[in-house]
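Structures follow.
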Structure 1
Amino acid sequence: MLVGNGTVVNFYEDGVKLLKEHAVYIEANKIKEVGPFSALKKEYGKDDFIDAKGMFIMPGNICTHTHFYGAFARGMALKGEAPKNFVEILQKLWWKLDLALTNEDSYYSALVCLLEAIKSGTTTVIDHHASPNSISGSLDYIAKAVKETGISASLCYEVTDRNGEKGTIEGIKENVRFAKLCKENKHKNISAMMGLHASLTLSDATLDLCANEMKNLGLGSHIHVAEDKADVEDSKRRCGKRVVTRLLKHGILNEKSIAAHCVHVSDEEIELLKEHRVSVVHNPESNMNNAVGVAPVSKMLSKGVMLGLGTDGMTLDMFKEMRCAYLLHKLYENDPRALSAPDLLRVAYVNNRKIAERITGRKTGLITNGAEADIILVNYKPYTPINESNFPWHFVFGIDGSMVDTTISNGKVLMQNREIKVLDEDSIVKKAIELSESAWTRV
């Protein structure tokens, strides 16, 4: 398949590269060749052709931390007084919703999120799941949804002690079972991690059990780290150490791990995260919504931490999250130079693709020979001059998810001309409304 007659956009450490009047030739699920449109049209003219019509041909977006199951929280009324802090948000919202979820709920909440991902050009997602009353097999239901859409994902189940020893062990077993299936390639384009909730809901014994399985299977962990001050305070009470130090002591963080949030980390912890090559994922919309604080992004970047961008279940539209991050840090640091547009694109594209490759082994997020064919067409029509130097600011102030015209993942066209090709959106939404309404009655 040839995708051409547009401008190929790539994101590198040293900036953005634009290749005007170029094309991408896809063979099976890989990019075989990138070159001038006229030359590739001549060579591959008899193959299927998608005319970019002058649009930007960009790598598919990557979301390095989200929660599909959070979709069913949208619009849900809470009983009693509104939560006044993060712990109460967990207790009154998330820890009630996840208990209500069935495997069918998990499947449909994943589907609606994946529809949003396709429509906004996200082709790789790293998810963190919880459904304490439907643990066994839950990751297979989510994997089924992922495979039906055609995108790529890394999945895990959230281990926690808050529902008793039986739930803890079952959660670990679900991660292990699913990881073994992925290693046997039973779930194509899907990989696994060891999911854990957070230090504040995990005993030393549980951390050790998880670390042992991680070592046996060569897995990284996916865990919330110092999202709120309560996590730090709990860790100090337990062992006199801060969260990152505690998790490292028990072997939970390694070069394949994701430490989500890291809002309340010390300078020493930042050095440890860098030293142990742990990937940190920033989730600005969620942090603002939960009023937990703002992660020290500029400091982590200056220290060389591998910092990526996720959404924590707020959205699958990475364009929204990028703009939020760009604006937040200027206000937070009281400095308009904070998290510049080029720095933002390095986080969201260069770092996210490195994180995804560490975890999934897939070469994605770059339009180059041999990479996975994860490509989007973006119908942005600038009304001022655009070039490699000013593209980052065009990106931040001009581009949004509604401009994604076509989404291709693993060489398969998932959406074209804004029309979903792989799923029946209306029937999925109708069923999701029915299931979420039922789930709310159990909250």
Structure 2
Amino acid sequence: MVRICRMSNRMSWANRREWMAGLGATVLAPGLPWTAAAGAQARTLQARAEMIAIRPGGPATPAWSLGGPELRFRRGDSVQFAFANELPVAAILNWRGIDGLSAAEPLLARAAVAPGGSESFRVPLRDAGTFLCDLGLLGDGAARPMQGQPLIVAESEPVAVDRDEVLLIQDWRLRPDGTAIAPGSDPANADSVYMVNGQTRLNIPVRSRERLRLRFINACQRTVIAVKIEGHELRVMALDGQPCEPFPARNGALVLAPGGRADAFVDATAAPGSTSSILLHDGKEARAIAGLSIATGPAFRDTLLPAASALPSNGLPAQLDLRNAGRFELTFGTAEPDWVMPGNFVATAPPAFAVKAGRTVVLALTNRAGGAAAFHLHGHHFRLLDRLDDGWKPFWLDTLAIEAGKTQRIAFLAEHSGRWLLESVATDWAAPRLVRWYNVE
């Protein structure tokens, strides 16, 4: 990993040790065969091909995406989703962060949808948070990269913010002729391009002393990123869709594994008429991907809002019984025969582990790859354990980046019965995505 550098002498990024430490820390279409259940909202998602303007002034790039209306709901809502696959290859929805959604678990409860096919299913939104629905599970080696959809579920209780903004960060590898390289294939001679909400430079207008809730989503294919806003403090309120005790971002930056999400509050304190760049670092270089533009008119309020209290809990347990936990070891990053590419996954393969519902599970995750790797747990959120297994970090995660050659231990309460995927992928564009599964009986 390259040492973090300075960008135009305007800000200091964390050193390499701090960067690596941060690694541990988504109208009904005609012909679709379903009707919404009573009391359920209806949404249609379509996997489709389109042309996307990525390079300013350059030709549009053919890409595949998950299209549909904005997915914003409230905790307690139930949504009937219809999914239509208009791609020339099979596709499957992957719901990142929604615990207990066993009926929609890809490859285990739901098979891939064939080209021209469709399906429907109901999603009860029991938790508030920032989630992601994407098509990336079967995207390796496909002719086009695939973009996802944020899924935002608001709290039932009021939250003391003036604006609620999503920043969906995606990356591309483009050849000199402007064509995109699919993840899982060699990106030689390709440029890295990052976009936020489909733009190469997003501008967010804001008034002085206005408070924003920024929902950062790392929808990059493989890349760990760090994000910060010049001259502003980011106060972390939730990670991977689950509330945490509020804390200031370390060195002012959020470090997110691919698929990771973070909700942060920021108060606009820069001078009227100024623009504060939102900077992204991918371990190689820093670049401005967006900006907060402070209006020259009157301030939003006379004084800043008081420090924010924690977001309402989604009901995850306050304590985990580590003494009586089931303990298992998982190794990835080498030629492990039990880890397979999603396209080769067979649901009848033996599980990585099985546990009775209601029991705590402790997993020792060892990365034997030559570089960092990302691990994603389906169905449950977990605590990152301290090195002596005598406690845990004060937040919940569903995605974790692990440094090369290192072991991290996590713990979760196996409260949701069903069969659930485990995902791992090295943080290298050409690396294959791999899966296994576990069973909660």
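Of note:
- Each of 1, 2 could give volume of the Cα convex hull per residue in Å³, for residues 174-373 alone, but the derived value 126 comes from 1.
- Of the structures 1, 2, the one that -11500 was derived from, the read-out being helix-only ellipticity at 222 nm (-39500 (n - 2.57) for each DSSP H run of 4 or more, over all residues; to 500): 1
- Among candidates 1, 2, the computation of Cα extents along the principal axes in Å, for residues 166-245 alone that gave 42, 24, 20 used structure 1.
- Highest-scoring label, criterion being distance in nm of label points 7 Å out along Cα→Cβ at positions 286 and 302, among 1, 2: 2
- Once distance in nm of label points 7 Å out along Cα→Cβ at positions 70 and 262 is evaluated on every structure in 1, 2, the highest one turns out to be 2.
- Comparison across structures 1, 2 (criterion: distance in nm of label points 7 Å out along Cα→Cβ at positions 358 and 430) gives the highest value for 2.
- Read-out volume of the Cα convex hull per residue in Å³, computed value 136, structure in 1, 2: 1
- Of the structures 1, 2, the one that 1.2 was derived from, the read-out being distance in nm of label points 7 Å out along Cα→Cβ at positions 102 and 414: 2
Any read-out appearing in this document is the output of simple, stated calculations on the displayed coordinates, not a laboratory observation. Please read these numbers as outputs of a predicted model, since none were measured by experiment. Cβ atoms are built from the backbone, for glycine too; each structure is taken alone.
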